[in-house]
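Readers should treat all values here as calculations from the given coordinates under stated rules, not as data from a laboratory. All values reported here derive from a predicted model rather than from experimental measurement. Cβ atoms are built from the backbone, for glycine too; each structure is taken alone.
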Structure 1
Amino acid sequence: MYTFSNRLKIGSLILMALGLFGMGIGFVSVPSSIEEAKEMVAAHDDGHGGGHETAATEQAHAESGHAEAGHASEHDEHVYHQLRNRPWSAMYVAAFFFFMIALGVLAFYAVQRASQAGWSPLLFRVMEGITAYLVPGGIIIFVILILSVLHMNHMFVWMDSEVVAHDELLQGKAGYLNPTFFLIRAAFFLGGWILYREVSRKLSLAQDASNDNASFKKNFRWSAGFLVFYLVTESMMSWDWIMSVDPHWFSTLFGWYVFASMFVSGITVIAMITIYLKSRGYLPDVNDSHIHDLAKFMFGISIFWTYLWFGQFMLIWYANIPEEVTYFVQRIDQYRLPFFGMIAMNFIFPLLLLMNSDYKRVNWFVVMTGIVVLLGHYLDVFIMIMPATVGEQWSIGIPEIGAVLFFGGAFIFWVFRALTKAPLQPSRNPFIEESRQFHY
């Protein structure tokens, strides 16, 4: 039985405390009025060499000021909302990132169950421990969505009735994008994912205590059915929770794109936690071949993610339809470093490091690659959400780092706590001996 060490427990709690402090700073530092927002932007511009105009420029601005007063007022209000959105967006990005890791692991777990894979049963308890985070992580996401509906933030502009009243496109989408239906769908998604996780976990433990394979067969049927449910609801979730922050833009490939990101992130965390537990002597039957297979999935799904990213980018960029291409124009113009940085971290880095078969068996090498991959996919989520919610007012500062620390600490605490609830190796899975003898 795994024992949650005091050092790890205290470390995760410290991360949560530091993260909570950082997020708190982010929330108390937001502007309380449009005038204060203008002052903050001006101070930021001055600090970066901006805001210094010549007398001729100031005169030209003064002459055109009355004609553009209405536009300036709308712009100032927009900037005000962006600055107020920043701590909310930082929290939402981090909350979704760690939640999607657990959801990606759940999908991988269901695939292993439904395919009756013989190599992976030794890793089932690790996967079940990670998916335990679906409950607290899902509740946090749902609370953020409720607060968004209650207009505590302005991340989802289609929730603002005044915006919808002046936007024909949003009016046309009101049958789907309306707050009540939005929350009903979110509750349905979360309820289905958590239900499968709890039922599968219960059947997994029951199989160890039984004298036949009835629970194993039930788990197979539940997993096969869940994968159908998951493929539909995951796509709808990506439209609702991420794509709708840009309600004028859409991509038919977006659900698969988000799936690839969460799938590779989940597999990466499985590999890293497995390596940690094995180093502590808790998974003696796990060998380098298991790590090699996980690293192969990390490599393969990274290539799959790149294929989807490029397919989406290339088709939109080549067609050059204004309603579609503006999505990438904004991200390349305003988020150039994280935009191209995350492509390098999610494609070039794992391609070069994990292509060699021998390196996939080197534990520290897999962990190092995994850290970069996780950072890259955090930036992926960051790029998906931040441009629509905070625009040019973005940075990676105290609110963003604080949110990552808080949810990272919560993730570590909840996952490793769940790992203490049952033996780390199943005893009566029909394929457990095949998994123990897995070598190549």
Structure 2
Amino acid sequence: MASRIGTSEKVEVWLSSESMPGDKKWFQDPAELTHQLSRQPDIQWTAPEATSRSTIIISPDHTYQEILGIGTSVEETTVHNLSKMSSSVRTSILRQLTDKGDQGIGFNFFRITLGTSDFTAQSFYTYNDIADGETDFELKQFSIQKDIDLSIINTIQELLAAAPDTLLFASPWSPPAWMKTNGSLKRGQLKEGIEYTEALAKYYRLAIQAYLEQGIPIYAMTLQNEPLLETDYPSCYMSPERQKELALALKKEFTEHGLETEIWIFDQNFSDVRAYVTPILDDIDGFAAVDGIALHDYEGEPELMSEIHASYPDKPIYLTERSVWGTQGADRIALYFRNYASSYNAWVTMLDSRIGTHQWLGTPGPTMFIQDATEADRYWLTPEYYLLGQFTRFVRRGAVRIESTYGSTDTVTNVVFRNLDGSVIAVVINQTESEQEFRVLCEGNQFTAVLPAKTVGTYCWRTT
């Protein structure tokens, strides 16, 4: 039965505004914001009328992909900064991330790393680091003890306690060095031979089991972060053919040990997705082993996700890494979802005011949380916390994207969802320098609104 807007239903409105998007000044001090998830007066539905205003047409019964979750990362840089804080402040931050009410923004999906990534305050490590020249095919020296010692396990346990419905996915940056052609966590490839593929599959299975023993279930994992990248931090080139071989071996490991963790392939940019996933998914066994496709947004355009969805509609697409800033960034997130992403995860949650501590080769932009490097319990929020909250506080797991006309970057753009409870969530973005008046047409009704310059608005109503 078609959904309909109730005759007495009103539209609830929240606004967040950008300020100095991506500017390094945010590492120095907080600044005042015009709107930060600020509730506005409700808007009344009216009968449609002729108008020259920009118009968003919404068709709630035309649905697209289901949303798994939206969130950020719990990489070691963030954990390191959290570990310097008092327990009460750390708990407060976790609540601000996950609370679905006024105390937070409702993140429900987090990325963790298996071993260190480039965003870490530590020496690079994996769970099976042994002396040069040695091998350990039976993985007798496997251990996640460093994750315990560095408070990674404890932090994730606290996160799950704060929000039990949270899901986690994991990504490795490098196999153990003894498995690689150059004997290093930096650069290199997985050594040739099925014995190395099977050893790496067993290594990943042991990692998933070790986390489960700590009360931390891993919903999914990618097989290799950015498999086309070799660089001077943990990385590993992995061809599509080798990744297919690894997916098959890992699926066998998971099946034999009763693990339900999903396997997501690729985990890199739009520009290379077609060439990478086709050799895997066009193979019958490869297709069966793979549960989803992971993507980053550093090269290429989101429209490539729609092409992949058209080719492989049964394989969900996940936007597993990108941090964006300002209303332009909010529009980019809208485009992810308009092109079939079932999730979005920001990368790196908290750096300190010295832009630390990390080992990436560039200079990062501001994170959602900035910690005072001289006073660990002092921190501030950047606008991106609230701008992403315009999505995450309102869009629940199990929501579906529904049809809406996109609009224009010269006026307003949008993406619209319907939650399982029937509520409709329209995220509308004004990237322009002036306020924009627009209207929404939906199910024979309309409302009109004015969205301030450089502001994101979330408009919520229920259907019957």
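Look at relative contact order in percent (Cα under 8 Å, 6 or more apart) for each of 1, 2: the largest one is in 1. When Kirkwood radius over Cα pairs in Å, for residues 225-336 alone is computed across structures 1, 2, the figure 16.4 traces back to 1. Assuming -25000 is helix-only ellipticity at 222 nm (-39500 (n - 2.57) for each DSSP H run of 4 or more, over all residues; to 500) as calculated from a single structure, say which of 1, 2 it is. Working through the options, I get structure 1. Mean count of other Cβ atoms within 10 Å over residues 121-128 was computed and gave 18.6; which structure, 1, 2, did it come from? Corresponding structure: 2.
Highest-scoring entry among 1, 2, by volume of the Cα convex hull per residue in Å³, is 1.
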